[in-house]
Structure formats: C-alpha cells, structure tokens
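Coordinate-derived values only; no laboratory data. If you're wondering where the values come from, they're calculated on a predicted model, not measured in any experiment. Cβ atoms are built from the backbone, for glycine too; each structure is taken alone.
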Structure 1
Amino acid sequence: MLNIPTQSFPAPSSQQRVGQSGRTKVALKPGHSLMDWIRYSKSGKDLTGLRGRLIEVTHEELQKHNTRNDCWTCIRGMVYNVTPYMDYHPGGEDELMKAAGIDGTDLFDQVHRWVNYESMLKECLVGRMATKHLQQGNKITTSTHLFVYAVPIMCCLYRYDWFQTATTVHLVIYTQRKIPNSGCTVVDLEAGVLRVEVLLGKMSYMVHLRLSENVDGDIAVNTAFAVGKIQLTIRKQAEGKWSSLGEPLEFHNTFLSKKDRALFFRDCVLVSKTEVNHNTRVFQLQLPRGTVMHVPVGKHVYLKSLIQGTEAVRPYTPVDQSLSVVPDTSSEKTGLYLMIKVYPDGLLTQHLNGLHIGDHVSVSGPEGTFSLRPLRDTTVLYLLAAGTGFTPMSRLIRVALHESFAIRKTQLLFFNRREEDILWRRELDELTAQDERFQVEHILSEPCESWTGRKGRVDDTIIKDFLSRPQGSKCYVCVCGPTLFTEQTIRYQQGFSEEEIHAFQG
C-alpha cells in the first residue's frame, strides 16, 4: 500500500471510518434532548398510530412504511414506528432513514449495539415480525422474516475441564493458543451462577453454569499465557465431594463472534470522586466481590443507569490512577478509574455526578477494537487528542514509557478550548521534565491573552508540523476526540498508511 492516502482512505470497511461506525452526532433542535424524548414518550401520546394495539407485521407491510413521515424499522424481530423519534435522534434523520421499511438490525449493531433500544423505543413498538414457513425437502420449518439467528458454534479448539478437592473446585479452560494479555478473561460469580468469558480478538468463548453447591464469593484466576490455559479456583462453603460441576445455562460452552453476545453488566460501587478540573472528575468504581476483570489498554466499558424509567448507557475509557503511578497488573481483581466530563445537559454524566459514595452503577465488560500488537515494533508513537479524548492516551503513555523497549519517542498533541480545560496538565508537564522520551504540546482554540503556546484548531498545517517520519523509524498514530475532530485529523494525515493509524471511536 502506498503511504499517500487516496480519496477513499480510510477504506470503507475500516475502523477509521468514524462517521460510519462511530457515534456521529448532529445538532438537535432546542427541546429535543434525550431527557426531552423520555418526557415525550411518557406523555401518553399514541406514538405508533395503532392506538395501543400490537400487530404482526409482514415483510410486505414493513416495506410500505419507508418515508420520513411514516417510518417503521425492525430490530431483532420487533417492529418500531420511529417517526416520532426522528427529531430526537442524535445521529440525525438521515441515519434512521437508512433502516426505513427494512430490517435495521445490522445497521443498529454497527453503530448502537450498546443502546437499550427496547427501553428507549418501547412506546413506539408496533409489534412482532410475522413468521413464514420454509420448505426444506420434506421438512417444514418456521423462521422470522428478514433475519435468521445462527445456532451458537461449538469450537473443538476451546474446551474446559474441572477437578476438585474436599475444599475447592477448579475449572480449567484450554484455548489451544497463546493468550495475549490478562484482560482477555472476565469472570462473574454471583448467587451461585458462574459466568466466564474469554475474549480473543473478535471471538468469545463462554462457560455459564449454575454451580451444584454453595461456594464462597471470592474467586482466583491464574493464566498460563504461553500455553493458553486459564484456571479458576473457587472455595466450597462445605467440605465434601460434588457429583457435578453444575447445571448449564444460556450460551454455556459456546464460541461466538463478540458482537453476537449481548452486553453483560455487573453492579459496581462508587468508591471516590476526584476533581480533575472545573468540569471533569475521576470516578473510582469497585467491582463486585465475585468479579475478576481487567480492562486492557485502549478498551472501554459501558456505564448504565436507570434514569426516570429509562436506561441511559454510555461508553467510557478507563484511566490509571495517575500518570506517575505504575498500576499493579499482577491481579485482575482491581477497580476502575473513569475520567468523565460532566456536561450541563448530559443525562448520564449529571446522574453520575450526583451519586454519593457507596451508590451503585452498572458496568459492562471490556469492549473495543484496539490492539497493542502494532506497538511491538513501533519506535515513534504519535498521540493526538481533544478534550476527554485524552483518556485512552493516558494509558498508552504508560505502556510506551514503562512496558515497551522499542518505542524511543512518544509525542502528545493535546487540543482544548481553554487553559483550565487541560486534563492532568501538571502531571503531563512533570512527565515531560522527567523523561526525555515523552513530549507534549498544548493547543488552545480560545486562549487567554497570557497564553504563550500554540493557538487554533486542528488543520492541515498543524498536523504536518507535528507528524514526521524520522529516517529508519516505524511510526504509529492514535487519534481520539469528538467525531468531527477525529475525521479531520485522519484526513490531514498524509504520508501514513491505514495500518499505521488507529482512531478511537468518539
């Protein structure tokens, strides 16, 4: 591939296509926020046009409702009249119209898989897709129009076994391949139900059991990374021999694409809130006793809370406790630190900011496409961030300075509106003074008169000045910020191939 991007760069299927696969937003009319939609949907108005009736929708009927003023779509077999939601949709009506009159499940999963659409659109529910009979030889089967759910694939490469002593139970999972990092295993043990998910690339292997006897809440996980073996140790409440490990539950012993599994949330406790600047806090969350989870660098989690009867869900990237303290990664059973900007009209951020120590919030497992693999032979790492787009960069800085022997230089270009908006500025400046391998440059779009640094917004000139390719070096570029910032930044990065750039979804 040539290093000069063409007009089609990034490729249409690329993760860099933020506008396609990210969360593109449009300016909504006043009075059309998420909270306004919640109020409107609960006003008692007939949002389906069916006066409260639920109907069975045929493929032919669904196709008829494909205009701006009469728009139905199907998501996982359920049909919704999304016409009333047009003006409230953050992605704009054009995005909704892509699914007008058709099955929008795939489109929805590409952009909004984490959104609880059942709660958001429950007052817009028209009914269920009709079923049709399919003739297969002499056998008649029934399927839903427009989509077919695949039977979970059993993979012979993945398997589990178990053994026991009088006081402990041991579950061993064999992946038959090298395990890249500790964050690939997520374990949840609650009320006797054990859920283990092993994440390797885009695939997911799951063990899901109701244990046959009572156990203590603590669980230990030991991983032999080189041989792909994961061992869980659980202590029995009462000594004795178990006749079986337990009863299989939904999706037990299945190997699926990660995107085909629903998000799984666990209940976490707010331990502390620390002020970073005038509108940003670090929220420290404690995982439940029976959860073992470590979020790998560059991955994010989703937070979920029930607000006025509607579930609000948003993605956030964990940070370390600080830039100066190298975290203990010897144990996966750690808490989460989330750096979150509190917006005046932010439904979930206002809710989070109002939580008290000891309150609860639901947290998903690790999500995201980022991989550390390209950094193994990278010698120069460029990081471009705007606002809270700094969050994934904070952990990448630590990796570059403390865990990578190849990276010789790490440079951060940090865009903000005003000086008081800069996150962890003191720590960044201290790190620059202490380690010659790290450099940071701040750019402000609305600086005060005393500001002596660079001013402006992201443009072609700034990117060209910042990005260079030293002779004999291997470079990698990471970008994160609002969608428009990310799209513009990537557009200006001439001289770098698609494989040398990762855009965190905004």
Structure 2
Amino acid sequence: MQNHSFCKLSVPTFKQYEQFQGVTLYCIDVQVIGVTAWRLELRYSDLFDLNTILKAQFQKLPKFPGKTLSKLTTTQELEKRRIKLNTYLSSISERLEIVTCPIFCELFEIAKYAPKYVFEQPKIINSQQHLQTIKNCQYIKEQEALLVVSSQTEGYKQLIAFMQNDENSISEALGQVELFSLKDNQIVLKWSQIFDNQAQCLYYSEGALIVGLEKGKIIVYQLDQDLNKPQHPSNYQMHKMRVNGVFYHKLKKVIYSISQDGTFVVTQRDYLKHKDQLLLKGELTTLLVCEYREIAFIGNSKGSVFMLDLNKENVQYLKRVDCQVLSKIVDFAINNQQGFLFAACESGYLQVIDIGSIGRESNSKTKICISTNQQTKKISYCQQRHHIYIGDTLGNITVISEQTGCPIYSLRAHELDVMITLVYYLEESNKVITYGKDQMFKMWEFPTWINLNEIKYQEYQEIKQEQLNKQQTKSKLQKNNQAYQEDDEDDLNDWHKNNK
C-alpha cells in the first residue's frame, strides 16, 4: 500500500576529504514536497546510529549496509556503499511514521528547511505506578472518570494470595476494579474493590457495572449518579472458564458475556439467570456489541469473527468471517459511519472487515489486512480524526490513518520491550491512556495533527502563484521592451527625416 510521505531522500554522490585523514562524506539530497531541496553531507557513522535508533522503535526496516572489517578506500567500494545507502534512505523516507519522528527530523534538518512539516510531540500529562496489570477500562465522559480492571500476574504474589485468602476475608487481591478521576488532568484514585480472583473485563451503563473474572464468574454492581463505591454486589457463576468480555444492554436489561470455554451467554440482569446460550468455535477472546446495529461481534483465538443478531427474542447466529491472518484476535474497534470493523490480531496485523450498512451485516467480507507492529495487544479508535491507536509488546503506540491504511506516527510510550496492555483514546479529547508491564499508568496529550494534504495544497498554491507572478513580470518586461523598441524606431525615423 502506498504511503503518503512528504519527504524523499537520495544519495547521488560522495566526497572524500584527504585533508581530514581521508574522511568520506555522503551527499544526501532531501526533497520535501513544495519546498526547495537541500543537500547535507553526512558520515556513514551518522546513518548507522540513525538505523540503530530506528530499529528499536520501528518494524520491518530495509537492510542497512553493515560495517566492514577494514576501512573502505577505493572508489568502487565506496560507490557500492553509496548505492546501498541510497536504497535504504529512499525506502525509509517513504514511511510517514519514520519521517515524523524526532531523530529523523533532527538529522535531516526538517525543522530548519521545512518547519511546516514538523509534528509536535505528544506530552505526558500525568503518570503513576500501578502494581497490578491493567486489563481493560472504560471512560465515563459526564463524570470525567475512568473505570479500570486489573489482575495480579506475578506468580509468587498469586501463590501468597491463594494461601492467605479465604471465603470471608481477602488479604491479598488477585484482581480489582477501580475508579479514577481524570479531572484537571490528574489521575486520582477514588475507590477500589478487590477480588480473590483475577479480573479480566468490565462494562458500565446507567448505573450498572459488570465485571468478568478469571474463573467464569461475573459480579454486578449498582453505582449511584456520583459513582460512589458500591456496597452490595451480586455475583453469578456464568461460565466454566475465564470471562473475556461483558456487555450490559440497558433497554433489554440483559448481560452478554463470552468466555474462554467458547460460550456466548445471555443473562437476565435482575434475576441473574441464564436466558440464552450459544456455543461458538474456539476460545472467545474479545467482544464488541453495537447497539446501533443490534449486532454482537466476537473474536476467537484462531482469527475468526462471529456476528450474532441481537434484534430478535433469541440471539441468532448471523455470519462468520475469517481474517486473512489466522491469529488470535485481541481487540475490536468499529466505524459505523463507513461500515468498517477493525479486528486487531496478536501477530501484528489489523484486519479491516466491510460490514456494510445496517441490516447488511450478513454480507460482510474482509477488505484489507494492514501490517502493523509485531504482537499487537490493544487498539483504540478515534472517530473524529479517523485514527487507530495500536499498542504493542515493544512499548510503542502506533497511530494509523483509517483513510490511507498507513502508519502516520509512532510513539515510544513505555520502556523498550515493555508490553502495552492498555491503550484507550478518551472521547472528544486529544488524550490517550496507556499502561505497560513497566507498571506505569500514563495519560498523554496528543497534539492537533497536521493536515498534510492541506499543507501540500497551500505549497502548490504558493508555487503556482509564484510562477504566475514570474510570468506576469516576464510579460510586463516584454511589453516594456517592445515599447522601448517602438520608441527607438520612432526616434530613428524622426532623425532620418530631419537629416534629409
């Protein structure tokens, strides 16, 4: 898929400076759309260091010409390296997420010669340590609050908890649900509720908070308008194995849930009784219920997406779509306006499924498969910007444009090789919440994204106007020259007449 980068690099030649002990500098032409190209002279070591930094953040880089045991001295050897460097730089400059990163902009002096194209860097507004692994969250816009579920994943602490906890007393939490206030860009813990079981997922709607646990249980809380800590939870053994997704349908007053055991269960919330159940294929890993369509989208561990019709008295099996890459589906996002479902695969691919308009979901089919960073863990979607935020196992957040299918930005959000287990875009804001296995819970403020198409259009308009001005000036000069010539001819004729 073609990338929409604004920059092009090439290495047309090299220079040797004998006065500096035979130092070789490679001449690099930097061409930015609408801006006059400029030339830089860089050493091989500068480009080697650039590649080392990029490899830590970006996947699938082209091959960089490696170091040699002895120094290259002959013209033929240097020319071979120049050709390889030209191929490498030309390739990476086609990737927008690379040319917008700070190290690239600094080395190739983008800020100096083309400041319009420099992306402002996301900033950490707040961060704090969280001792359990955060699995899921939900933002409540009206109260500017965030509900979070987390689990204790360290083996020795799990063992201590199993040894110390009993039915009536929990001394060591294996899981918990917490409420954080995000007002004034702060992350303030309001309350927490602990469990003797690992917490996996949650869903909140109109006072009902549903939490899914490791051993097949769900816990139902009733929260007041101020989201104060609940006092009398109800729990039910809904599945035989881990609950991987829950949803509460406020109009029907039923709870939908999926499990590692392959079951999709419908439960009456008021009585906590089974109402309906479907057995699907494989371990069910993620659940997205679209009330707008009355459709449940369910992903499994083998790359299949099941679609269930919730509009009838009993849930109806509608469709199964297999992703092009048979890998565990770890998260979903949806664009109802365009009719696209995004299925994030653990192997690092984002499958786009065309689900069409309402009522046409039975005709759903795979559209494209986008390669992202390896081992994706979580995604979040921004409808306003049409951006998809992807967290991976390397500690990066990659932003992909839905319109082009291409990465446009990559952020080192956590330490190198730290798995990100949460990335969540806060609705109607430029803020993103992330959590990694470094146990850091962070809030980021993303800048207003540069509209590259608008900048390119302005640049083209400026160039067009400049060309028009030059043409007008040239025409004016030609007219003036013609007038001068006519005046000279008249003067010459007058002279001839007078001399006769």
- Query: Who wins on FRET efficiency 1/(1 + (r/R0)^6) of positions 106 and 370 (r between Cβ atoms, R0 = 30 Å, to 0.05) among 1, 2, i.e. which is largest?
  - Reply: 1
- Message: Going by relative contact order in percent (Cα under 8 Å, 6 or more apart), which of structures 1, 2 comes out largest?
- Response: 1
- Could you tell me which structure in 1, 2 was used to calculate FRET efficiency 1/(1 + (r/R0)^6) of positions 178 and 434 (r between Cβ atoms, R0 = 30 Å, to 0.05) as 1.00? 2
- Query: Comparing mean count of other Cβ atoms within 10 Å over residues 242-249 across structures 1, 2, which is largest?
  - Reply: 2
- Message: Say we calculate percent of Cα pairs over 40 Å apart for every structure; which of 1, 2 gives the highest result?
- Response: 2
- Message: With distance in nm of label points 7 Å out along Cα→Cβ at positions 74 and 338 coming out at 3.5, pick the structure among 1, 2 it was computed from.
- Response: 1
- Item | Structure with the greatest value (metric Kirkwood radius over Cα pairs in Å, for residues 298-409 alone, set 1, 2) | 1
- Message: One of 1, 2 was used to compute helix-only ellipticity at 222 nm (-39500 (n - 2.57) for each DSSP H run of 4 or more, over all residues; to 500), and the result was -3500. Which label is that?
- Response: 1
